[in-house]
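Quick heads-up: structures coming right below.
Coordinate-derived values only; no laboratory data. Remember, predicted model here, so these are calculated numbers, not experimental data.
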Structure 1
Amino acid sequence: MFPNLFRRIAMTFVLFALVACHKTPADFSHDAYIWQRVWTPAVTQAMHDGAADIRQWRVLAAQTDRAGRLQMFHPDISALVSSGKPVVLVVRIDGQLIQWNEALLLTDTLALWKSWQGHGIHLAGLEIDHDCGTARLPAYAHYLAALRSALPGLTLSITALPAWLHSPDLAAVLAQVDESVLQVHAVRNPRAGLFDGALAMRWVDDYAQRGDKPFRIALPTYGSRVSWDAQGHLVSVRSEAGVLDAGDDSRELLATPQEIADFLGRLQRDPPAHLAGIVWFRLPIASDDRAWSLPTWLAVMRQQPLHGEVTASARLGSTAGTLDLALKNPGELDQPLPGAVVLPKSCTLTDGINGYALSAGRDTLRIERLQPGLLRAHSQRVIGWARCATEGVQPHVEP
């Protein structure tokens, strides 16, 4: 009798242990940043098309100037109201500000908050975006405490940087807010890229141990053209304007839909403690050349398959005796630009444009991609020209 009883007890403990170790996949809520200084009809259309999957809009409402005073933006209030979604006002304080007049900044922020009330918008809270160095964290914590005191009952959040993780002042900053948004995409150096999934996961796991308040993760939906000087110092970041070819001191950094989808899947399978959801930076706009298309963003968010194919073709060019080389994406989702396009032996001359260049020192003619990028769904791009003995040329695409 007793051996059987002990056996049943042991089996019960094993079952409890298995249940405890098994995690149900998380069903995160999704917010989106609307990071527009000038609102256009394309912004309103993107809001309309993406609203069904979004919990809240986080809207850039103001940004500090060189003097540390807030410059207000003018979003489409009617579009925000008609979307039916709660809105979090975002105030961006330039991280390059060495110091600010706290009283004036507080006055500006309170005036902004008051001006947004009474428009029929469901204001869900205020978020401060301040990408400062760790030396400024004590002053930042002091400002947040003053802001909370001036607006009692307000839901206050901030964006947080991985660089703050090991600062002893991080706790004082987080003590002043209700939640935070950890930014795991960053421009650091030419080799690190815009997003590193393994590194981002280490940051998330570390951040989850820093307190017991809910936090969200900001994930990117865009690429940037970044330039550095000869000493490796960051010179400029351009995330919206299109650029054809790369120079020696610049490159395109891209967060691909597949790597973000893989990261999101891992979070859902094994969610860190206190993780409340995802905030997408930024809402994809049709006119934003470096952002994903909206259908691709929605597919990643919904964890749908991202399969597709980019094909190459050669067609009569505008110059006599030449063929234009073009890439085409006939599918519904954005696809990575192929690494190279190889031409058959009937071609004797070729060169690349729009981010592609002739690869020297090879037996076959080929043009290679200079920078990573995406070819949007239902779009095509001319990437070079060729002179061939026949017109019926079929280029070969290499990943």
Structure 2
Amino acid sequence: MEQTAVADIKTTEPVKDAAPVKVYFHNLNALRFLAASMVMVTHIEKLKEINNLPNHYNNTNALFLLAKMGVNLFFALSGFLITSLLLIEQKKYGRISIKDFYMRRVLRIWPVYFLVIFLAFFILPHFPIFTIKGWSDPTGSNFAINLALFIFFLPNLQLLLFGPLPYLVQTWSIGVEEQYYLFWPLIVNKLRDATKIKKGILVLIAVYVAIKIFLILAGSRFPNKFLIGALTFFKNDFQIDCLLIGSYFACVNYLGEMKQLLLNKYTQLFCYVASAGIIIANLAFKNFVWEIEAVLFSIIILNLVNHKTSIINLDYKPLNYIGKVSYGMYMYHFIVVNMVIRLISNNSIVIYLMGFICTIGMAALSYELFEKKLLKLKERFARIKTGPAK
């Protein structure tokens, strides 16, 4: 099997009888763990607040920004990674297999997603210990429509219309990704050329931003529930422009463009400091904070993938493994942390320590006993393999 690094890929004519390709994206597994951890910190503080424990959730919205930044990092990383794989597949085989792409998404995302939905709707509500004060009961009057929205991968719309449901609030971002990837491989297949794809991305981002600007202006001039809800959805619950930004930088990396500008220590330092500054200074940048973050994160991802020029190395086996199970961390952490608070301790240090240990343990068990079998099946639908050389 051919082994190559993403940064080494050049655009050429497709090879008809291409051997399977294995590519390795340096540092990205550890980055997944970081993103999941950012979300966990905010949700731990939120659960402490719900359980009437001393917390920092209401003192500042910096913790809210931390969770959103973690999700944004997931978006930028996902857009970069998936688009890179699509471009490589298109180069080697001349065309993307849409059926195989959808099967890979189904086998990777759906099992854990639907397991958590099943638990949240049909198991956990029957045990008082799992009740979350102030949040809607999944078995209440909107049961059918709520369940339908989750089944059809519209959890972001459910969140907007009905508010958070216990243990499902984190799934809104899964909905955004599945909505994006419903059409993205079709666009890549249609445009075919990476330069055209990059231009197409800029057009789509411009349309998205124009809609947001229209809603901002219209909402300020004619304030009503519909416009406010639409702006909230586009600003906070449907951030496909952040996925597009990650995809844009995947094209930049694939084409080998702007290396001198992007792959240097000063650009990296600026992006790291600016990303941290948004949290520390609690800067909101009003309606376009997520786009700014997505650009910063995408440049960081670009440098981490091109590891020879990166000022940071995260490629260590423990971090790589935890990064592999980070999807489970993201999906299970609300359940696990709540149980730590209810059954183990109300001490903040213990909550954080046991919350992370138990969540990682739960995610590892899920990965080894449940997800790994499906991931092996997923490999049958992947003409481009990922992972380090053995």
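Worth pointing out:
- Source structure (of 1, 2) for mean projected area of the Cα convex hull in nm², for residues 140-323 alone, computed value 14.8: 1
- Parent structure of the calculated result -21500, given that helix-only ellipticity at 222 nm (-39500 (n - 2.57) for each DSSP H run of 4 or more, over all residues; to 500) is the read-out and 1, 2 the choices: 2
- Relative contact order in percent (Cα under 8 Å, 6 or more apart) from the coordinates reads 30; which among 1, 2: 2
- Structure (1, 2) behind the derived value 23.9 of Kirkwood radius over Cα pairs in Å: 1
- log10 I(q)/I(0) by the Debye sum over Cα atoms at q = 0.17, 0.22, 0.28, 0.31 Å⁻¹, for residues 252-307 alone from the coordinates reads -0.56, -0.84, -1.13, -1.26; which among 1, 2: 2
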